[in-house]
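Q: Structures are listed in the sections that come next.
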Structure I
Amino acid sequence: MRFFSKRRPEPKPDFSDGVIDLYPSDLVEANEELGVKKTFLFRISPCETQKNAGRISLRVGESRELYYFGHIGYHVHAPYRGRHYALNACRLMIPLCRALNIHSLVITTDVDNLPSRKTCENLGCILESIVLVPEDLQRRFDLPREKCRYILHI
């Protein structure tokens, strides 16, 4: 007689490029505070490992707050930095953007975050401007005084 374990099947990534996999972690329908209609959240994992290397989010909508936060936000945990995971994750978001009929994205970075600025440049973004963040948003969201606004046309 054979016994089969009742292990759950391994989850499949929503997006993969052979270097990283993106696993859905959450879908937030609306965030009134940020003026976002919908946010797609993904966990970044080295391909076929399911290890948590970071996260990426796609925020859909337009608002005063989103002007400073951007449509895409990402974070790569320290042990996984320097491997272009943020760049790859941003590229993997493009088919989702196209499916949502999004033709341009804003990615914002802190002025002194050179790796993130390099990610934007390598992605093909154009530096639109360095903007002053209004004081009320600095306080409310603990934002720096300035943000770089990069635009990606897709």
Structure II
Amino acid sequence: MDDIDRKILRALCADCRVSFRDLSRSVYLSPNATAERIRRLKSRGIIRGFHALLDPALLGLSVEAYIDVRLQPGTSVQSFEAAVMKLPGVVSMAILTGSFDVRLRVACKDQTDLVRLIETLRARTGAQETNSTVICREIETRRWNV
């Protein structure tokens, strides 16, 4: 990966819908050469995908939270993950080190919906203990050191 690849990655992080033509102008390559570099970055797994960033509040999901989960003894992360993938409202899951095993990011309609989700986690997924933190505001930086 060279400096041009890094410039491409920075530009795509800022706006992944930029055209090859516009992107090629900013990195001083032809559109075809720029497209080929992006194909190589994708094939190497450096670029894993392109995503739309949604506004949960406009989708009716006004409460976002992190839920830290300590698993019951004998519950594997794989079985917990399989159970969690079936639950509505779970946005992402991270395996952790430290006091808790897993951190979930969730988006819910309201506090009642959040409580219902936490109760479901405790009753059906092998969660022994949970600790929830409501997200008041988040600043999305998407900055990578490239």
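Q: I, II: which one has Cα Rg over 2.2 N^0.38 Å, for residues 16-55 alone, as calculated, at 1.27?
A: Details: I: 1.40; II: 1.27.
Matching structure: II.
Q: For structures I, II, which has the highest computed value of distance in nm of label points 7 Å out along Cα→Cβ at positions 80 and 136? Could the numbers behind the result be given before it?
A: Numbers: I: 3.7; II: 2.8.
If we compare distance in nm of label points 7 Å out along Cα→Cβ at positions 80 and 136 over I, II, the biggest value is for I.
Q: I've got another one for you. Comparing relative contact order in percent (Cα under 8 Å, 6 or more apart) across I, II, which is largest?
A: Numbers: I: 17; II: 27.
Once relative contact order in percent (Cα under 8 Å, 6 or more apart) is worked out for each structure, II has the highest.
Q: Give the label, chosen from I, II, of the structure having the highest value of FRET efficiency 1/(1 + (r/R0)^6) of positions 48 and 64 (r between Cβ atoms, R0 = 35 Å, to 0.05).
A: On the way: I: 0.30; II: 0.95.
Top value of FRET efficiency 1/(1 + (r/R0)^6) of positions 48 and 64 (r between Cβ atoms, R0 = 35 Å, to 0.05) goes to structure II.
Q: Among the shown structures I, II, from which was the value -7000 of helix-only ellipticity at 222 nm (-39500 (n - 2.57) for each DSSP H run of 4 or more, over all residues; to 500) calculated?
A: On the way: I: -7000; II: -11500.
It was calculated from structure I.
Q: Given -0.38, -1.13 as the derived value for log10 I(q)/I(0) by the Debye sum over Cα atoms at q = 0.10, 0.18 Å⁻¹, which of the supplied structures I, II does it correspond to?
A: Corresponding structure: I.
Q: Of the structures labelled I, II, one was used to calculate distance in nm of label points 7 Å out along Cα→Cβ at positions 32 and 72, giving 3.1. Name it. Each step should come with its number before you reach the end.
A: Working: I: 3.1; II: 6.2.
It must be structure I, since only it matches.
Q: Thinking of I, II, which structure, once distance in nm of label points 7 Å out along Cα→Cβ at positions 24 and 40 is computed, gives back 0.9? Each step should come with its number before you reach the end.
A: Numbers: I: 0.9; II: 1.6.
Going label by label, the one that fits is I.
Here, each number is a calculation from the coordinates, and none is a lab measurement. From a predicted model like this one, the values you see are computed outputs, not experimental measurements. Cβ atoms are built from the backbone, for glycine too; each structure is taken alone.
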